[in-house]
Structure 1
Amino acid sequence: MLDSRRLEIFCAVAEAGSITAASGRLHLTQSAVSQQVAILERDLGLPLLERVARGVRLTPAGQLLAGRGRMLLQELSGLQKELRGLADPSRTVRLGVFSTAGAHLVPLLVQAYRLRYPETRLMLHASQREELLPKLTSGEIDVGITWDYDFMPRPVAELKRRLLFADPMQLLLARDHRLASEPGPLRLAEAAEEAWIVRTHHSTLYADAFEIMCGIAGFAPSIVFRTEDYPSAQGFVAAGVGVAVAPQLALQARRPDIVVRDIHEPAFARRIEAVTLAGGHDDSLVGQLIDVLVELGSGRLVTPRSP
């Protein structure tokens, strides 16, 4: 019998074209991905992958399973949702959110949604970008909020995307930095000779995002430190270790001892998007949540006050 989790891992490998890329998407180690695929091959009694120089190649059995596997997972997800509805008839919609959305976007959304649809329970699940597809497929979430860079998009083909808004990248400077007193937006290249603090990405898809952004701006950055989060980057900037860039959404809690400047010529941004399964059917609860997200992203949402 097919194990749904192993099938999901195999489909991720087939879509990514390598064990390495799939492990990054799934937040698993390469050895764990290889082991699960090997168990699936053993259970089926057929080889599914062939190792080649630049990744893996699907065998005929692998091609057959990859072609139908994702549809099977989506069907299973729909069945699980229907069964959950029978077990728990209360109206519930589940939303996956990434961490930097929590400081500003999610509180506004929760307030507006609960006031507009008080009979529906909105449940939040912390979800990194690479977790959205498996969580949507398994039915753990119904909608995801995610992001992608406008200068190096990495869309997931199996997801239906709705743009909510652009989240501009901004330049972070110490208060006494030479550029801090400059009025108006700055070109990123104006800081080309600076030492840079860079926030690392959990996903290998964006491992070189900062270097690509600087390349578009016309220079190769001198990176002196890589940190795990944006608050730490602010601290290093305030201490004069270097300068940094961060998306506006991650700067809702801003240190008073740094200066933030818009970037232009060129400007860079994250695309904040709502995603659902491409082959799935959006039910009324999902549609309601998407509508509130779109209104929030466009600035059309007026959050009513509680009586």
Structure 2
Amino acid sequence: MAPQADGVVNNGSGSVVRAAINAQIAAAFTNHSDTTAPPTTYAYQFWADTSANILKLRNSSNNGYIDLRTTDGRTILPDGTDSSPALFFSSNTDVGLRYDSTYGSLAFIRDGIKHSVFGRTLDGQTTAFTFGPCANQTTTINPTNGTNANKATVKGVSIQDDGPVHIGTSDGERPLTVNKMGSYGSNDSGAGKFMNFNTNGTFRGGIQWNGSAISITHSSDYRLKENVVDLTGAIDRIKLARPIRFNYIADETDQMQDGFLAHEIGEIVPEMLYGLGKDAVNNKGEIEEQSINPQGLVPLLTAALKEAVTKIEALETRVAALEAG
């Protein structure tokens, strides 16, 4: 290992001066490599710190070192800030990358503002990739948990590293647009499909365009079913249903609608009910909403209609017989 040097060659002659010059050159060529810092320092001086295996540069004030890279070739960057990212571009120093130690994340900066972040955790959920205003929020609200009060700061997209995607927009902005180009508009296996829903790799349903309308489709192939029997007693079950008129509490216009109460219709058609018990709340004391799939009523209504048609036809036959007699 070459000795460190102070950058000064004293007056002398012959081999003494030559040795001093060689020592200075060797120190420069080896970046003053040693386990301790050079005793004499200059601004912008290199030092290969062999104890930490890091190549360092003396700062412009000559009062400290900047870590540049490891001696095995890895690059070291400072954390940076939003206004001064650690990695930037010559044409715009406000565009680049920085490390956000507050969230342990890597941020993409544009014009001095975080626009996307790798590693941000929102609402205590799994570490995610976020972009949009939600990447720059000081709180930790997920885009899909935003409200009208904070929409400007929490809207955007969050993609969790274990899969879930959260999209939050405001006012007239569309949360999602899907554009299918090329062949479309048929009921074949692929041309009209926009989206598939699978569980454990098995198709369960999808969203499809048939040339005139968008439909939500459900897996219904006979080869997937067993214990197939006719649905009976449908009229009796339909008579138990209680259609209602109502408005949603959150609707400031009090727009009246037709529908059902989830827990009531769920007692009649359990497979159309989703959610926990009717009074369930989460660990924050907020309601765990129940929801229904109205299409679950179609088989029951169809069976009830068939039963009614059978009765009507029987009555018509009796009436016709009485009239003929």
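Quick note: the coordinates plus some simple rules give every number you see, no bench work behind them. Worth saying up front: this structure is predicted, and the values here are computed from it rather than measured. Cβ atoms are built from the backbone, for glycine too; each structure is taken alone.
Brief remarks on what is shown
- Which of 1, 2 leads on relative contact order in percent (Cα under 8 Å, 6 or more apart), largest value: 1
- Given 4.8 for distance in nm of label points 7 Å out along Cα→Cβ at positions 136 and 240, calculated: source structure among 1, 2: 1
- Among 1, 2, structure where Rg and Dmax of the Cα atoms in Å as derived comes to 21.9, 68: 1
- Structure (1, 2) behind the derived value 3.6 of distance in nm of label points 7 Å out along Cα→Cβ at positions 56 and 296: 1
- Between structures 1, 2, the calculation of distance in nm of label points 7 Å out along Cα→Cβ at positions 216 and 232 yields its largest number for 2.
- Ranked by distance in nm of label points 7 Å out along Cα→Cβ at positions 176 and 208, structures 1, 2 are led by 1, which has the greatest value.
- Computing helix-only ellipticity at 222 nm (-39500 (n - 2.57) for each DSSP H run of 4 or more, over all residues; to 500) across structures 1, 2 gives -12000 for structure 1.
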